[in-house]
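Scrolling down, you'll hit the structures one after another.
Coordinate-derived values only; no laboratory data. Nothing here was measured: the structure is a model prediction, and the numbers come from that model. Cβ atoms are built from the backbone, for glycine too; each structure is taken alone.
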Structure I
Amino acid sequence: MSEARAGAKSAPELVLSGLTIVDEKGAPRIRLDTAESTPRVRLFDDKGATRAALGLAEGGPALSLYDDKGATRAGLLLAEGEPVLVFCGDKEALRAALGLVKGGPRLSLFDEAGARRAALGLVKGEPGLELYDDKGARRAALAVDKDGAVLSLFDQKGAWRTSLALLKGEPGLVLRDDQGVARASLALGKDGPALELYDEKGALRAALGVVKDGTALGLYDDQRVARAGLVLGKDGPALELYDEKGATRAALALAEGEPGLVLLDEKEAPLAVFGAAKLVAAPTGATEQTGPSSVTLFDRDGKVLWKAP
């Protein structure tokens, strides 16, 4: 036994730069060699065309499959440590790729020019679909997560322009400008539908909605402070104007068919009442309903200065 081991240790070592195995006709069928210091194994068909190759490159091992014309049609490799399976057309243009991207599976489809046109994958366990134009720009994306689904549309420059979503059971539509800033949104919430308009900085400037007791329109300044509100409720229409701090300074209403106008100070205390309105006396808190042809003026302390009739 010891003599056999000694003989094995002293056996000559076979060193080759390449090895070719031929068939019974002498045609090469298997070739083992190195190309630019990269080891590889190639398999040939009976006509001498390469049909498969296994090599080791800087990125890792790669297996390539070829058609009878020698064109690459499929490959399995490691890219940045992640496995990738690729399929090519008869002109060797990439047509499909299936791999892992940051730990999640991803399938990409390419056109005959090799441009990516579609991608389906999982990102952090959530599915997503993306569609691309012939220049490789993303034009549509569909994503689903625990809150719902979102469909996003992009322009030819890749800017986000439109999104349609169903989040937590409530649908919504958002329109964006060429900078990707939201300019309009339409949503259906638990209280009813609402339309909102935004300026070029994304600040809310107008909102129209159907609320529980009627319809409401709000107008906002560039600081996103409400400056005007129009409401149509069960008691009738009402228009309110607000100062830069959001305090009500004027209110015009038609309550039960009777018009009324109220002017208020910065603390929202009435200064003048024209027509029908419900007044709250200070400091007792007693209420009074004025008539449609009445005029009432107050001082800063809430005391009546003048009243007619």
Structure II
Amino acid sequence: MLKAKKAYDQFRKEGRILKNIKDDGIGRFFTPLKKELVKDILHQQFEDFIDSIDIEILDLDVNVVPEVFESYFSRRSPFNEGKNKYEFPDAFILEGLTAWAEQNNQKIYVVSEDDGFVNYCSEKSNMVSIHQLRELLALFYHDYEPTADHLNTVIKQNYIAISNRIAKDFSQFGFILIDENGDVEDINVKQVEVLDHDIIRISSRETSIVAVAQVKYSAFISYDDYSYATYDREDDVYYNVEREEMEITREQQVNIEIGIKFDPKLSKMLHVDDVSPVGSEIEVSLHLDSDQ
């Protein structure tokens, strides 16, 4: 939150000329942020989210502490060579989940791509590793056979139409430059190919899926270049920062959540209703080659 507030204050300082625009939508960005108020609002939103879903917060069972340290000294998962101490939080989480599963005679699905999590779960009969949430949801909808099988067939038959809709909406998604302080604009889609999909929701006439799409596009990026900048520690500001601009081409796999309307018999796809990226923004790297 402190980093976000600093960026907000910097925008208010460097973009103050925009205050001259008589528009309430722009003017509200120049209202000073009250740190404690923002913190209280974010905490309340999190509490409301927890209350709105069926979730159980587990207390740490002190009985797992010896097991964690035994794993540490024996080099068992999730501890790895070279970064052992950083795995302690993960170890306590995993041992806590295992203890709960054993006490309640339940199996737990753990969604994570972390190697430590994956290796740990492979050694436990009551812990199942799932790399992505969409894979877990796909497992759930296996209970809807043969409806799910039938829908999957119809969806695959319409991959071209779905690809075309992604291509149409892709430039309207949010984009973020992940390795520099900059902007990504003027997206031009060159090619989209849907590679795979998972069903994440089924209703009477509508289905939601997460599609894995290979997208090739160009974009115009601008970013701050600090190569020749000087830093004033007292004022906490950089001077002589240059703004670099360039056009890039990227080809990357993205996960797209899609809503699809079907006819009443679920025999024909009528149209694609909603298209949005999984996560708030598409991540773009300045330093990747165009074929990555």
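Among the shown structures I, II, from which was the value 4.4 of distance in nm of label points 7 Å out along Cα→Cβ at positions 17 and 201 calculated?
The value was obtained from structure II.
Taking relative contact order in percent (Cα under 8 Å, 6 or more apart) as the quantity of interest, name the structure among I, II where it is greatest.
For this comparison of relative contact order in percent (Cα under 8 Å, 6 or more apart), the top structure is II.
If mean count of other Cβ atoms within 10 Å over residues 41-48 computes to 14.1, which of I, II did it come from? Intermediate values should be presented prior to the final figure.
Working: I: 14.1; II: 10.2.
The structure behind it is I.
With distance in nm of label points 7 Å out along Cα→Cβ at positions 57 and 241 derived from the coordinates and found to be 3.6, which of I, II does the value describe?
II
Thinking of I, II, which structure, once FRET efficiency 1/(1 + (r/R0)^6) of positions 25 and 97 (r between Cβ atoms, R0 = 41 Å, to 0.05) is computed, gives back 0.35? Show your work: numbers first, answer last.
Numbers: I: 0.60; II: 0.35.
Checking each candidate, the match is II.
Taking mean projected area of the Cα convex hull in nm² as the quantity of interest, name the structure among I, II where it is greatest.
When mean projected area of the Cα convex hull in nm² is computed for each of I, II, structure I gives the biggest number.
Here helix-only ellipticity at 222 nm (-39500 (n - 2.57) for each DSSP H run of 4 or more, over all residues; to 500) was calculated and came to -10500; which of the structures I, II was it taken from?
Working: I: -500; II: -10500.
Traced to structure II.
Comparing mean count of other Cβ atoms within 10 Å over residues 105-112 across I, II, which structure shows the greatest value?
I
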